[in-house]
Structure P
Amino acid sequence: MPRTLIRKNPSNFKTLPLFVEATPESLSYQSVGMPLNFSQTLLRRRKIEVENSERFSTELANLGVSVRLTLNWQNRDYWVLVRQRRQDRGDVVLKLISGYVPAHELNLPLHTAIQEVAEECLIETPQGWLGGRFNDTWLPAPYAAALHYREAMPFRLSPLSGAARPVRCGSMTLIERPRAYVHLPTASLQLIYDMRLEVPKEARPLSLFHVDEALENDQLVARLNRSKPDLYLMPLENGSPLPELYTLKNDKLSPAGTRGLYLAESFAAQDGWVVRDERIRWKDWLLQQGMTPPKPKKTGIKRRLKVGAKQLLRIARQKLHKT
């Protein structure tokens, strides 16, 4: 049974539209207009076009942030992905941890990004849920009213190397150098921060869960569903992803199915500063990365049918030899 962790009034969230200027060397954004609530922002997220993907000026609906989170667990690195049912787009995808940047943090989107990690990536041990730190800053414990957080042994977030081209908010360069793209189907600017998450070796056994907010009866509701952890690990080898997905419960990795799977647009091809796709099929992304999907193991009824067919063929051959 899903457990309700928190309820929010979506009207309390406010963001601002943006004016973006892009050149082959850099991208800059600044707020324009009046603050908008969540519903007003969704109405502005409509498809736009630009003539030149490297050089353009345009107004956008909002600023979003994502975190490409690399988890180090048992001396192995994994990308952290979460499943999301996107109500505004009517689909289900695996995506990076992400969220909308509120109006008061447009010039500090990194702060929004680390809060999204605290809200979406929950790490459980038998002694309670882990808190976290980013460098010397404690992350919030967003569900402290419903869950018991451990005071000792926090996980640690640290920044990884950033993108080559700078991004500016007004005249201020974002020193963490996030990757940036304008998503044309939703008229939004997206920033992706590369971060590393390290869990204390003593904090075990571990279970990982994803919690996301959904709009229900004019409220934003966050629920924890233990039967659907919705947080997935993609193993890395020498920094490159492998075509595998797992869930983690009580220190045990369990393979996750990928049939019919889609990834969010942050995995799609980027042209200059823009991304044109809404999503990308898992199989297409693997091909884009030069990977081949692993062949499914023959189990259950398919395996029995194959064994049965071989036995019938062997019997037929034996009878043929006797005659």
Structure Q
Amino acid sequence: MRYAYKKKIIYCVVIVITLIILLHPDMNARQSYEYIEKDDIIHSLHEATNDNFTSTAILDCDYYDIIHDETTLSISLVDGDLVEGHRIKEGGEYAPSYCKPKYSTAIIVPYRDRAEQLRGFLVYMHTYFHRQHIHYRIYVVEQVDSRPFNRAKLMNIGAVAAMKAGYPCLILHDVDLLPLRPANLYACTERPRHMSSSINKFRFVLPYLNLFGGVIAIVSKQFKAINGMSNEFYGMGGEDDDLFSRLQANNLKLCRFQPETSRYHLVSTKAERKTNQRKKVLSFTKERMAADGLSSLKYTEVATVLHPLFTHIMVDL
């Protein structure tokens, strides 16, 4: 009887250890998808700056040390404040003065009713960007009406504003995702890049290969070519799959950096209420792509305010 009891205990311990090994965050993460090797990243980047940007620096910025940086930022930064002398311009724009950046990036954040989270996001991201030697500007696009949240349409609105301002690279960014590794350079690659491929919620393992949401980088010309994102997804879900289908329809293959570089922390939030609208528009066609997107974008701009840390675009959809 005692022997059988011990045998059960040993059996349970073996099962627990096996599960721990299989569920470890690093388990199979490297093998889960193809990625650009670190030594090839610089050659894969889309080198371009804003049409209206000039720098007085003499030397070009170097990105080798950034790409090979193995440090991790602390999430506790969201609870702090920016250091004095951060030199961020009104509207959330920054460029290093000690070297000439090779990349200009517009970070577009769809937003509604998450004031404390937005504050932490801005402090964290500006601190993060100061380690990357890029020229950037943060656009926060807020939906002020009472309709269900339309993340993709807000992305389109921010993209139009950023492209009008001359930004050659767009990064579409959820407000609840924070990059952990400074090596995850916020610049566009020649191919659209899924930046948030390793999220703590999924144990830092990519759930499925066609996932193309959370944080993505895409060249402005490519975003125009696919007619942006769909404007018809009210409520959460479906718009990322539609975006991936748009890439496929235009023969644009996505790329990623390695899992360790692409790690993000997902800040827990209350989920938006889902609607039945997703069922009506989930079926993708090239005809709908041509008619639904940047070309059909309609909204009312309530106000655009240049805050110290971001450009705030308030819209009624």
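Bear in mind that the values in this text are calculations on the coordinates, not laboratory data. Everything quoted here is computed from the prediction, not taken from an experiment. Cβ atoms are built from the backbone, for glycine too; each structure is taken alone.
Descriptive notes on the structure:
- helix-only ellipticity at 222 nm (-39500 (n - 2.57) for each DSSP H run of 4 or more, over all residues; to 500) from the coordinates reads -4500; which among P, Q: P
- Answer label among P, Q for the case where Cα extents along the principal axes in Å, for residues 210-265 alone, calculated from the coordinates, equals 34, 27, 18: Q
- Each of structures P, Q was scored by mean count of other Cβ atoms within 10 Å over residues 66-73; the highest score is held by P.
- Here semi-axes √(5λ) of the Cα gyration tensor in Å was derived from just one of the structures P, Q, and that gives 34, 26, 20; the source is Q.
- Once mean count of other Cβ atoms within 10 Å over residues 146-153 is computed for every structure in P, Q, the highest value turns out to be that of Q.
- Answer label among P, Q for the case where relative contact order in percent (Cα under 8 Å, 6 or more apart), calculated from the coordinates, equals 24: Q
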